[in-house]
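Just so it is clear, none of the values below were taken in a lab; they were calculated from the coordinates. Values in this document were obtained by computation on a predicted structure and should not be read as measured data. Cβ atoms are built from the backbone, for glycine too; each structure is taken alone.
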Structure P
Amino acid sequence: MRKLSLKVVVFLVLISLVCVSVPNQAQAIRFSDVPSNHWAYYAIQYLAERGIMSGYPDGSFKPDNPLRREETAVLLTRLFGIQGITPEEPSFKDVTAQDWAYPYVEVIKKTRVMADLLIDDTFKPDIYVTRIEFVAIQVRSLAMKYFADNIHKDEIEDAIGEFTDFAQIPNWAKGYLTVALRSKTIKGYPDSTFQPNRYLSRAEIAYLLYEMLREPNASDPKEQLIYTQFYRPDGTILKAVLSRKMEGALFTYDGITYPNGNISLTVCDIPFNKATANSKGEYAIRVPLAFFGLGAISIEANYTEQGSDKTIKYFKGYSAIPFDMFPNWYRNYGFTYNPLTREVIYHTKIGCAVNMEYYNKTTGEHLYRLIEESQDFSVSSKLANGENNIDLILQAFDQAWRITYGLTMTVN
């Protein structure tokens, strides 16, 4: 494998099989302490009906209670449609296999969306989540960490300097907060404070998640994507498309398989909820861009017929190339895989003009594309039965740089 550059377009071909699905809306749920005139009523109802947040046995929601880290892990697992995992050896010495949140804590560790909160080998499950900690969780969940890590300190200071309590914002979180403010994911208080160390209530977190999940307002283009730019630490310009909606931070993976069949996916040892095709075999899965920065990637996708658990078709992919998520400037990716024909189609927009060469060294197939900036493009290829070793080569029009990506895809 060759060293990775910041341009990670091809790698999404491999990791695009990650599956996420928010639970469908269920019957309306009522909580005794959340009347219809409560300021977060609709947000709480929205999450409860989708099985993301739940109440207590006595019928209450306790909207003013703060949220513990272990509860946050459970909430995020449900949000992303991930199954819990139970490794034999716990990752944290304060969360044992007997703890109720163990499967959720373990899988959230793998996603790294709470990584900034974990500074040693403890999870501190009973600690309440603060506003600034949740900012980091949101920015990571919306696949904007790369931008948070690559902003000039002067720009960061200008952004957070509007708050009278900016001195309370920890250094590790300043980039996150700058991105969150620019994307309008969160805001400060009318008294010009941010109150970074204040605990978030269950109602507040419900509202923040609701704002991430609800359908964007079609009449307001900034509801979904915000086109902007930052200055990097070296003074160069970093173009960015930010999103405060999950809809703007998802990858579309679709195709045709067995009618009413199931697709079971495991990515980097993270098992995702099954997806089911329709009566025509069509399926479309929404993928969280946030999980693309996991380092070396291993994927197994199994396809079954309706009513059967026996795997008939599969996709296995691997790349040793680690990377931190660098979203395409347009945050616009799609990947189609048809297991019945072994055809793969990758489609996106490119943020800069490039010459592209696709070379399947197993089949000998060579494809070439000249791609202009902002141009929609796709590349389609039929994989061979068995292991396919593929290079995708990108070269700038002025030949200032040339990058080769290597990956392996194994199918039947």
Structure Q
Amino acid sequence: MARTALLGWEMGAGLGHAHKLKIVGNEMERQGWRVIYALRNPETAPIVGIDPAAVVASTRWPRKPPEFLEKQNRPRTSLTFGQNLGFNGYHDSDLIHDRILAWQAILDAVKPDLVVSDFSPTLNLACRGRVPLVVAGSGFLVPPADIERYPRLHDRASAPLFDELALAGNVNRALGRLGLPLIEALPEVMDGQERCVCTMAIFDPYDGMRREACIGTILEAMPELNEEPEDRLMVYLQKPALARPETVEMLLALPLPATLYIPGMDEAMRARFRDAGHEPLTGPADVTEVLPRVRAVISQGGIGLASTALLTGRPQLVLNTHIEELLTGEAIERSGLGFRLGMGRASLPHVAEPLRQVCFDEEMLRCAVTIARQHRDLYAKPAREILVEHCNALVS
């Protein structure tokens, strides 16, 4: 009888979580596993090619208190990974308790032989002492688990919003009520029998602080390295970008034609982009097909697209909206691969010079191709295969 794996996603947004789990699930099925997906947003399943019959809805957290969303508090909630946990519900022991119960109900129904957890701290807690667990995800989402407290990730706030010792106390009160093993420090919520840091070290905000090696980005296949791209751009942004007239005007005036995807773009807006010489798409592009043809990429710095662009040798302009994108954009800028600006500055006066360089700077393109070659050698073995090897070893 085939072994059953539950692939879970609890926190975070976008298609990236479901897409990466699908790639891992495909590899597991090729190796004889039966795979069930517990997705935060089940509606993403058909978009990324997951059979809805193999999907259950994971537990959802209630809306965040309004004060957490106030402008002065937002930088404080991303100061450390622990602040991220507090922001997402760990400020309340009852909420943690109820989410663990919900995950336990899913575990009871699915009866998995193994769990793979992607940004699912409460699923991790529900698995304690019960089922083998592989914690997997980007470097940002798999912070070190053997430290006493999380390090700061940026200097854009002077003080955290949450007391992380108190957050750990909230976790232990919930675990104690359920008779589960307690944690000694908050970082243990992201621990498992195995941990797979599915990123390249260049993008790991904890590089030099962890024991595990980065295994590379989860991809379906290594993208092509084309050293003679067309004079064309790829643009991949999220829907809120369309709400900023100055950003729309900047995109319409791009100095090169662009293949462009922004969810929620209506036909009238698509017509404006077509009239400006661009190719607006109605659905997500296969980036491994588009990237080798274009000269540079404009995105919000999602780790999957940024990693694929790096491996393709493409300069990048990152217009970030949250902390992981900011850290990715800073890594790109430090490496000479492009530039980072906050989405709030995505207008022609601020973007013109960085955009000129990612589009036309031959030295930047050569640098990007050189770094791509290095990383294709470093991460030649697919991360999806390494992750599934860990899974197989854990239950053998």
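If you rank structures P, Q by distance in nm of label points 7 Å out along Cα→Cβ at positions 89 and 153, which sits at the top with the largest value?
Comparing P, Q, the top value of distance in nm of label points 7 Å out along Cα→Cβ at positions 89 and 153 belongs to P.
Which structure, out of P, Q, was Kirkwood radius over Cα pairs in Å derived from, given a value of 22.7?
It must be structure P, since only it matches.
Given 19.4 as the derived value for mean count of other Cβ atoms within 10 Å over residues 73-80, which of the supplied structures P, Q does it correspond to?
Going label by label, the one that fits is Q.
To test your reading of the models, identify which of P, Q gives 20.9 for mean count of other Cβ atoms within 10 Å over residues 249-256 when calculated.
Answer by label: P.
So Rg and Dmax of the Cα atoms in Å, for residues 233-336 alone, computed for just one structure, reads 13.1, 39; which one of P, Q is that?
Computing Rg and Dmax of the Cα atoms in Å, for residues 233-336 alone on every structure in P, Q gives 13.1, 39 only for Q.
helix-only ellipticity at 222 nm (-39500 (n - 2.57) for each DSSP H run of 4 or more, over all residues; to 500) was computed and gave -5500; which structure, P, Q, did it come from?
For helix-only ellipticity at 222 nm (-39500 (n - 2.57) for each DSSP H run of 4 or more, over all residues; to 500), the value -5500 is produced by structure P.
A value of 14.1 was computed for mean count of other Cβ atoms within 10 Å over residues 49-56; which of P, Q is the source structure?
This figure was derived from Q.
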